[in-house]
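Derivation of every value follows stated rules applied to the coordinates shown; laboratory data play no part. These figures come from a predicted structure and were not determined experimentally. Cβ atoms are built from the backbone, for glycine too; each structure is taken alone.
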Structure 1
């Protein structure tokens, strides 16, 4: 990856500021995440099992999707000066292999005394359905 991280300072950041990027979720991403996380649940890994589930096919690990919030914070908003403090996660809808997702962050609060910003985080699929949302708290160094 050759992307260069943004270097936003605390003073550069404003309420309502927004960043986003898109990704296509591939089967190899799911396989690699399963290998390093140790989560081999058949709902994620076994086509035959997943077909008989309420989802009808394999679903992507929610934590794989949530890991893209790290890219959002560490590379985009605020980027290089970020220190993740906390993240809430609400898993709203399933994601499937080959889905195209959009990862979105929007600054909602800023505290000068703590230098912590709150960022509304969400991941949407191509049809605009929210897959995950939450709030990130980030210290801006």
Structure 2
């Protein structure tokens, strides 16, 4: 299980021309769920994200968490993060968790992040989404959950 976490000034998701979610300052999280990923890994990621210090303090040091700055999170499922691209020229998605299971894991991850009392918005699993963001910094981290 992996995420791409981007610190944003704002972010939104549009489906069929309609904005379905939007946040102000916080994180845009793209979530990739692979075969054999576990709820324990989702728990680990949710816990890590809630305390990760990615926002600047008064001394311009990354010393504040999303909770410290009253930030919001927009979580978007993105199975293409599970692609293998080392061989050939066409991505392979064999490592991605099957859609029904991946949706359950996505919903579980969203629930776990919300348990940290952080406002959370989401995309629509499996939809053709248009994601817009204003990256702040830019600050972007790729976080992979350890095998648990």
Item checked: Computed 2.8 for distance in nm of label points 7 Å out along Cα→Cβ at positions 103 and 119 - originating structure among 1, 2 -> 2
Note to self: Between 1, 2, which one scores greatest on FRET efficiency 1/(1 + (r/R0)^6) of positions 79 and 95 (r between Cβ atoms, R0 = 30 Å, to 0.05)?
What the structure shows: 2
Notebook entry, point to check: Where does the value 22.1 come from, among 1, 2, when mean count of other Cβ atoms within 10 Å over residues 23-30 is the thing being computed?
Noted result: 2
Notebook entry, point to check: Can you tell which of 1, 2 yields -4500 when helix-only ellipticity at 222 nm (-39500 (n - 2.57) for each DSSP H run of 4 or more, over all residues; to 500) is derived from it?
Noted result: 1
Check: Comparing relative contact order in percent (Cα under 8 Å, 6 or more apart) across structures 1, 2, which is largest?
Finding: 2
